[in-house]
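Take a look at the structures listed below.
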Structure I
Amino acid sequence: MKLIIILSLLIFVFSGCNKENKKEYAISGKILQGCTNQPVANKEVILYQLISSNWTLQTSGGEVGKTTTDANGNFSLKYKSKNSNELRLQVSAGFGFSTIMERIPSEKDIIDFVIHDRATTTIQVKLNVGNFYTSNDTLLISDYRNLAVRLKVPGPFQNGVLYSAPNYEVMNYYVPVNYQFPLQYRINNGSWVFKDFQLIGCDTTKVIVDIN
């Protein structure tokens, strides 16, 4: 009998974790095309909450709000959170939707923020040389102009900009995150060094590589 009571309480508690938060929250902002000031006008906007499930296999999340941008790209909507997971914002694209911002915190009001849909950046990789090495040495380093092939740089190495990769597409994150492809480099047959960095939309993303 005690076991049945305990199991019933557990089911009640865990199933309650997925109950929808009855409080309404507001999100509003403006959506612009790329790195221009041109508005994304008359586009359907969907607010999506990441799916959550508990041990009873109940799920919550999915679409929590929908609206349409006006002629100036402005949008505003209210939603009720279905769980505590983060949100993402999507706009209509062709026969479906494309995500224009991820990692939006839930259960808080977010007012008047600007989103650049399909924003780009220029990744500028710069060497900060403490040890110049010799002509017998080679630096292998990620090349964001073509990630399939690493760039080979013969020594001796020089201070300054190594290369720039323009028009690199950026995903927007409300909560900043490190880029999923960290820069990798090594000298000769040494160990690979991994350098994390954050992409900066509509600006130059400067990545400084220390050569010691």
Structure II
Amino acid sequence: MDKKKLPKRIAAFWRWFQEHEEEYFCFEEKNQDWLLDCMSEAFKKVVEGGLAFEFSHDLEDGKREFIISADGDDTCILPVFLLCQHAPPLRRFILIPFRPALIPPEGGVIMAKCGDISLRASDVFFSYKKYPKKEDMIDLVLYIRGFVASDDMWREAVSLLLDRLVGEINVFRKISSLKCTRLEKGQEKQLHPAGELLTLLESLGD
């Protein structure tokens, strides 16, 4: 990534987005695939390989949320920060850098879907050790019901669920290493439920 070219690429992205802001706000079902493809291509002009993004379905104060994500790639942290820092005023959108932690509705559950895989927070448990070099970081092991290590879709689902459980920026800042493995029968009795992970990370301080 050529950091010197980032400012011009970011400015060009926002000029493009402002020209199409109304289309993305309306997000008509018949044009959704085309709009998403166009957005993906626009981000590839900022960062080789592109960035992940999400638009909220529901409106808040008449605006749609627009989340820009590094999608697990730490080399994309700076571009995400700069994109959001240098964004122009947006009439139709609330811009959010990195996927935030989600608060489940009462009686609801946090989950992630990738292809045919639906992963619920209740299917995930963890163990951890304090990272020896920094007190505010941990080495994390996730134990996942039904997990298939050789399936990339499973890994994408785990990454998305983790972002939704603790917030993407916490994943970058507070998890030194991550290992995923299949949860065996009865193993959860010796582990922590995934719903406790955010509280643990917040207790580590900044």
Structure III
Amino acid sequence: MLSKSTLRQFYQVSRLNKKEEAKQKQSAEIQSILTDWIRAYYALSKVNKVRIALYYPMSSEVQIDFSTLPIGSHIEYLLPVVQKKSRVLKFYPWDLQENSLEKGAYGIPVPKIPKGIRSRTPDIVVVPMLAYTHYLHRLGYGGGYYDATFADFKEKFKHKKSRARFLKIGLCFSMNRLPPEYIHDLHDQAVDLMITDEGVLNPKAIFESEKP
């Protein structure tokens, strides 16, 4: 089996070589499904507000058209901010309509954080995927930020029965599915469901209550 670093190079090149027209079309298909899931989650969760952590698409990742996402007082969008020492991501509110961003670590746009604003714990985390397995494990870029974040959330909230659902949704192009013989590491955190241009893997996840 090829090493993770070799697989990363292969799937990054594969994605970069994808025609722009196809990438935009498939990204739109994926986002359409994601939007339906956001609405369904809110309808089923019976809460006043759902906090949704997005990601700011870089390079050849699945694109998100923020202008078309559902907005309202019942939804709060967040973006991750990298904490290099702990590798645990912090999620801060982002007003889609104001689009107030600045460059963060690795040049990734992050919200401008007013003094006194604390990070939030999301109900849904939308995760960028370089590649994925049938069992919903993620091949990322090697930094381990999402793995560390999900492990941290699970540890913090494992004894809090009142914690709402915590849903991890991966977005990836279907062509970047890993071969069946791929073996994930023990520390790798799987997502709860995958959305690709071919549809959804594990659509029952929204009915399952996982406490991080």
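Quick rundown of the values:
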| quantity | calculated |
| --- | --- |
| Which of I, II, III yields 13.6 [mean projected area of the Cα convex hull in nm², calculated] | II |
| Given -11000 for helix-only ellipticity at 222 nm (-39500 (n - 2.57) for each DSSP H run of 4 or more, over all residues; to 500), calculated: source structure among I, II, III | II |
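Every read-out reported here was derived from the displayed coordinates using simple, explicitly stated rules and does not represent laboratory data. Bear in mind the structure is a predicted one, so any value in this text is a computation, not a measurement.
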